[in-house]
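Throughout, read-outs are computed from the coordinates displayed, never taken from laboratory work. Just so we're clear, the structure is a prediction, and the values are computed from it rather than from any experiment. Cβ atoms are built from the backbone, for glycine too; each structure is taken alone.
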Structure 1
Amino acid sequence: MAEPGSSSVKLTWDAVTGATGYKIIRATASSAANDDGYTEIATGVTNLSYDATGLEPGQRYYFKVIATAGGAVSPSSDEVTAIANVDDNGDVFVGNKLLVSNELTDPTAAVQSTGSLNINENSANLNVMDSEELDPEAYRINPVIPFEPVEGQEPVNFNMEGELQTLVTYDINTTKDFTTQNTTNSLYYTTTARCAYVGTHVVVWVDNDNSATVKLTNEQAQKIGEEFDNNIYNLVRNNFYTESDVNGDGKVAILCFDIKDSYTEPGTGYVGGYFWGGDLYSKTVAPTVANSNETEIFYADTFPTMGTAPETPDVTKVYSTLAHEFQHMVNFNRNRLVEAGDKDMDTWLNEALSLAAEDMYNGTQTNRIQYYNSSNAIKNGRSLLGWKDNDEVLANYALSYLFSQYLRTQVDQKLTSGQSVNSGDAKIFNEIIMNEKEDFLAVESVITSRIQNGLTFGQFMTNFRAAMLLKADSGPYGFNNEEGFDTIITPLYTGGTIDLKGGGAVVKSITNEVKPTGKGANITYLGIYN
């Protein structure tokens, strides 16, 4: 038998009559029919047990035992296997953490019980970061405003394939009225803006109200526009999809103003930017989108996104939002316009791709990791798949971000030396957008074609949750040894039996071994030494 331990596996076996000792052989790939690939790790063992130590956490190992007597050796035993630090077998689980994961892919289905979890019920979670220590950007929200076109409703025109035109010109300092949304109550109002920069692919408009919280200069608008033109535009188009050009101007509009949101002070949520698909539809043809601006546009917040000192805004703080919202725009183009689809991509996945765009643009999003580490919703089982706009939605942003990076790093492990998803060698996010499905099935297609054939999305979700605990250097229980994810600290659930939605998970502190009972049909347990 093989029982996993912390960087170790404990082997036990039955005595062989006449044996004076035993030797142990080990492999990292199965070879049940013969001993090919096995190497000897111990000989002259006289006990009926052996601790194989110094193993790589998360790596699966295979073992056989051979009996010896003088010069005689027995055939090798049957092959046994275990994963260092991870117990995924049987009904008794060992470790110091118990991961409980609901592998159901439908978050709207009936919840399922975790089974008996009255284990160390009062154990303290000393790893959770104090929320006062969070980076202000940890509270940034970048939503897609819901839009559902009615039957027969069409966009301004049908140029959706990125064949951009240049029929419209813009003059600096001219003004224009835009319809904008109050994100606290979904009501629309008018914002008058000034054209402050015209670039190759972008027009930057800034709030022209003298009483505006932040009044951007043309020079500041130029920095925003040039960053979009030079670094963000092609990054998103090359790795995700192309934008439409419904009004024939060959440009994306960025409107910079103080978005009306629920921000009151540091530590409260705020909207960094948003995208609304209704802006691509004609309000004269379709009165149901009377608030359309009839152009490719997304909205970028000036306060507090650019800091809380209105006189000295830091425009670089909005750059990540530009990458985020541009992905939403090209995603909408693919799923709603080019494909004439009847539904948007699932919110959790659409946001995962936008957060992946942010990561591609400026690296590990430490603020999302910080929020994950300190979140009560995460601690209590928040589902990856069940997006909750009105209940600690920042927990879902954190989960979607980390899932996108787990997927990326798992694909990176399978690519040859020097390749990576971020360098464009495997455009997995474009593959997801191009897939005819708009939900987990699009991701599962990438999983089975690029990571492991036969691995289900539900199993992949469990591996993802385990990776955030173990953070192994390689294999399915880590982020391919990328240091940025070593700071993940999963908050521990301290209660008893609860119900989890599909895609939800909790982690309990345990002592040595546990035997939980009464779990739901799709509930999976993993014992983990962490």
Structure 2
Amino acid sequence: MPQAVPDLVIRNARVFGDAAREASAVAVTGDRITALGPDAEASAGPGTRVVDAAGGLLLPGFQDVHAPFAGLNLGRVWLNDDHSRQAYLRRVADYAATHPGREWIVGGGWAMEHFPGGAPSKEDLDAVVPDRPVFLMNRDMHGAWANSRALELGGITAATPDPADGRYERGPDGTPTGALHQGAAYGFDARVVPRPDADAWREAVLAAQAHLHALGITGWQDAWVTPDSLAAYRELGMMGQLTARVVGALWWDRHRGLEQLDDLIEQRETGAANGFHPSTVKIMADGVLENFTGALLDPYCGCAAQHGTGLSYVDRELLLEAVPRLAAERFQMHLHAIGDRAVRDVLDALEAAAPHDRDLRHTVAHLQLIHPDDLPRFAKLGVVANLQAYWAQHEPQMDELTMPFLGPERAGRQYPFADLAASGARLAMGSDWSVTTADPLAQLEVAITRTDPARRGSEPFLPAQALDPQTAITAFTAGSAYVNHDDDAGRIAVGARADLALLDHDITRPGALPTDATVTLTVASGRVVHDRS
């Protein structure tokens, strides 16, 4: 029986992967890779689209396994591309002027380093938007900046107590100054800020999908799925509008206990649709180090010593009970752990869950600080290290707001990527977009060089922890596909699903760096979803 004529042939490519590296061409028929090398070129017919890669690198499609829902921010105040207090204020003022009908000015992306002590003031926002409430999450999504009108609508005064999992920045008389940390920010957002409607959520998912496809990403794990975004994913999946494969990590409400288990099971059962799999639960074990909410084994030092050892967002005993219960219900665990105490607590919980682990592929994200005694436990327990590589560089938030409060010894063992790889841990990668860029090439460059691609030649951050290109690329493709239970992807082989990303340069050649290249073509399930030509 004659072989079907392929829909797409990519030729003159450098094909990534041990099984494919001698090939220079790939044929795609339907949603499958059907031939490699000379057979692929020979199989092209009159109706086949032939793409000449001109020596570019053909990779499995990237999969991002830590993409907290960020599509909403694409239509809001977007501060990530600005780099000063004044630039932020200009952006907010311009947005308010061009959106006079918006009752609230909402968005985010500001960085703590541009404000004294990392805390912005309400007076700055009052000066540019005095008549409407403004609420802006910061770049790492662990704090917020509000103006006076927003605080007034939220009933936040000098008499308002701090929540157990956060705090309001205050002046000498106790009056809130406009910076909200951790639970104070989350609680305000959930209680006071108006929720997007169903149309806004669907539009945001589609905007995110287009943005990620343009970066070579064919699948991701949304690490912050709420009932609203769950409904949007489900509806788009049912309408056939999800061209990516998405795993949803259902949000664990840290203000509740085990009684929410039934709700999570119901969300999983009712939320699944074509291309969307809400099979995971996300638990945040702690906060972040720069605002002293990351959970440490030993206290913060210097002027931050007053914050002790930081915060555990889920009581250790509840964590040790909840994670095994969730695993028994066949949920994959996606655990946020920044500080070394949080890492140890979640590993202890996953060890307790081991009797229920039937290939659940649990993952721990961020891993900024790991006690050396805990490094071998990832491989021993089969826990995937979920790396946010872009964070592992010198920049003001690290150098001014983190390292001084860790002390030299702890500051010198942050983001131990190479140590994790050497220990035998399986690695995956995710962006934490919009905390950082969603661009896998920028993230890979930081993983390989430990420097910002925009500042090549600058001092690398703990360069002994850099990854080699092969390991880094594999983490962002096969490693992430493994976490997403997507064994049909993450590789270029005959019979595999045709999820592909074509770069215009081969970034594995000696001397090449990832951001020297651009994604020119993205193929998801055999369908061209991004074409730069």
Structure 3
Amino acid sequence: MKSRWKKYLAAGLLTAGVLSLTGCHGAKEEKSFELPDTFDTSKNYELTFWAKNDTNKTQTDIYKKAISDFEALYPNITVNLKLYTDYGKIYNDVITNIATDTTPNVCITYPDHIATYLTGKDTVVPLDELLTDETYGLGGSGLAFDSPTEEEIIPQFLSECSIEGHYYALPFMRSTEACYVNKTYVEKLGYTLPETLTWDFIWEVSEAATKKNSDGTYAVNGQDVMIPFIYKSTDNMMIEYLAEKDATYSTAEGEIGLFNNTTKDFLLNIAEHTKTGAFSTFKISGYPANFLNAGQCIFAIDSTAGSTWMGTNAPLVDISNDAVQEFDTEVMMIPQVDPEHPKMISQGPSVCVFNKQDPQEVLASWLFTQYLLTNEVQIAYSETEGYVPVTSKAQDSAEYQDYLSRAGEDNNTFYDVKIAASKLLLTHAEDTFVTAVFNGSASLRDAAGQLIEDVTKSVRRKKEIDDTYIENLYSDVTSLYHLDQISTGGADGKKDLGPLPKTSVALLGALGVIWALILLYLLKELVKKRKYQRENH
């Protein structure tokens, strides 16, 4: 009997050991990367490339052509494309695959997400040495294609890829946010658009647009629906407002400053305008472009990358053609606190390289990553939406300048609203800013948007929004996103690693069940032993 329970215990311990190796953060063999002297073309390499695509066939075709052209230059490299419809899904899959050491080779993602990937051991390759290598670095002599040099990457865009003093990604495309304005309705309400929008102007016009006729329809459009001001990304809304007010959002060290009086005052202001029906959000009401195009919104704020959905002649629409209204669309900078010193967020996908056991495989991944920054890829992709190329090499090229000069020639490739959105970022690149990236910065970003979403929902549910409500909201959001762990570093002084992948949670749960069964078995054996002793003494 004694040997029997020992076997159970040994089996349980063996299972626990296997689970701990497969299910925990960073529990894998260490793989430090050293750049090879030469690329071995005698071996074949198969790479996985994860990218995001919003069912845009043109973008998919650009990815496929880039892969085909790259493989023609490097016949020993095969690139397998896996498309996702959401960056969040890419993030979740990467986190899960870190635990099993099955990450992709190259991934389009965001620096906030990379900061969490880095909690694993040797997961993402630092690019500092690769960037400057004379042979295989940017503009290197050993490349089979015309790569931009480091100096040709727009500095503001490259800086976003720096985490704790090291580059862990290259920018792929960049956008900012724009305010798409129904100029026709603004003028119908008796206003003239200023050179730069201010918050006061937007709130004033939005309130004027809530006026109704005696039959209950809105005076400005004669319809039953009008939401004058809709913001798609409420996290950006909060972050940008704090930047414009020179209020703290976070520090580079990961200290959180979101929950301050400027944030509180902004939330109270949003609540007042939500109460009158002047403001709502994408998550609550729906896609701003749909309301704008139907004549049911005046100020629709979305990414410049969303410009192909905005306006009477938008090439992409989600509503029926007979619902689209005729109006003049103006593409403007987001509302500013100080128009003389505008601030706009820089955003957009970046590309990172994951570490592998074979340095040659990593080098092959780096070559493909660089290829995504060539003029052919950069210009083609930027023409699909309101993105701009991340290199001056592409921006200054005759091909791209010709593209910009042909605004309005058609409502597809040369759609005027799309090109106006691109020009907005190109003109104001020096006015853009990025937020600090650290492990937990993605959660902080989500929390910033959650504050606005919760306040807006609460107003619609007739709740009173006051100082007490805001204090409770701060506490709830802090707990929801574990921000107290990010700011304090936890009891052991280490930064929060973020949520465990689902596979890890499941494995740890299974481990708990195994130990419970072992304990139950031992308890059962102990009871039987004592009963035997009582019966025989």
Of the structures labelled 1, 2, 3, one was used to calculate percent of Cα pairs over 17 Å apart, for residues 85-196 alone, giving 82. Name it. 1
Given a value of 13.0 for mean count of other Cβ atoms within 10 Å over residues 253-260, calculated from one of 1, 2, 3, which structure does it belong to? 2
